[in-house]
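Trainee: Multiple structures are listed underneath, in structure tokens.
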Structure I
């Protein structure tokens, strides 16, 4: 009998915790136009993760005609999201551009908390390259 009372009390405590453990759901509409554009128009094109640093590269177009050609082609900016691995990680977001037809050519890990990428961009017969050094605090163009 004592076991039944104990079991009943344990189950009552468990179910009470479950039913009162969650707050009411809330819905909020964002008015941040930049964030709305990014989340609706960006596409993940590259990602690199290791034990210390996660880097994700998203591409977002700059609108019709932004490439400056008469055929209304677009240029793109790259959004580079950088995060450390931790319970409360340091995180950063960098934006670089404009690029016409960017392609990630190569990834290199320089140090534990630093990556280097090479990006090729431009028209098909006149491609250029740029190297970027990425860490949690900065995005730097390497000359």
Structure II
């Protein structure tokens, strides 16, 4: 006779993810700012700092959206995340257009900082998802 066993479920630790993304944003600002200054002086530093600021705001909104939808189940979280990412992509596109004429920042360093930030956030968030454990119940024996 098979018994119903339930493996404990362990969700994503949003606090840990948010702390890691905050550390990544700070590292991008410091390391990117120094590297940008060494490469292109003040314009490079401002490009890196603006890139770190933009990615930091994006991280915070993603973590907030996932935290707010945590009780709604996977479909709600996926829907909220896709909607928020679409809105953020539109905002980022508008920011790129608005900053196109800016002479006070270096555009390539800004773009590189954003790219490194996005890849870093994907690594952090993917690791958090892969660490989760979802329980399941076996069907009762006939």
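Trainee: Of structures I, II, which gives 19.9, 74 when Rg and Dmax of the Cα atoms in Å is computed from the coordinates? Please report the intermediate quantities before stating the final value.
Mentor: Details: I: 24.0, 86; II: 19.9, 74.
The correct label is II.
Trainee: By the measure distance in nm of label points 7 Å out along Cα→Cβ at positions 28 and 116, tell me the structure among I, II with the highest figure. Don't skip to the end; give the middle numbers.
Mentor: Numbers: I: 4.2; II: 1.0.
With respect to distance in nm of label points 7 Å out along Cα→Cβ at positions 28 and 116, the highest-scoring structure among I, II is I.
Trainee: Looking at structures I, II, which one was distance in nm of label points 7 Å out along Cα→Cβ at positions 52 and 84 calculated from, given that it came out as 2.3? Present the calculation step by step, with values, prior to reporting the outcome.
Mentor: Values: I: 1.1; II: 2.3.
Of the options listed, only II reproduces it.
Trainee: Next question. Suppose you compute relative contact order in percent (Cα under 8 Å, 6 or more apart) for every structure in I, II: which one lands on 13?
Mentor: Details: I: 13; II: 45.
Derived from the structure labelled I.
Trainee: I, II: which one has helix-only ellipticity at 222 nm (-39500 (n - 2.57) for each DSSP H run of 4 or more, over all residues; to 500), as calculated, at -6500? Numbers along the way, then the final one.
Mentor: Working: I: -6500; II: -27000.
So the calculation was done on I.
Trainee: Have a look at I, II and say which one yields 2.5 for distance in nm of label points 7 Å out along Cα→Cβ at positions 60 and 76, as calculated. Before the final figure, lay out each step's value.
Mentor: Values: I: 1.4; II: 2.5.
Answer for the origin of the read-out: II.
Where a number appears in this text, it was derived from the coordinates with a stated rule and is not lab data. All of these numbers come straight from a predicted model, not from anything done at the bench. Cβ atoms are built from the backbone, for glycine too; each structure is taken alone.
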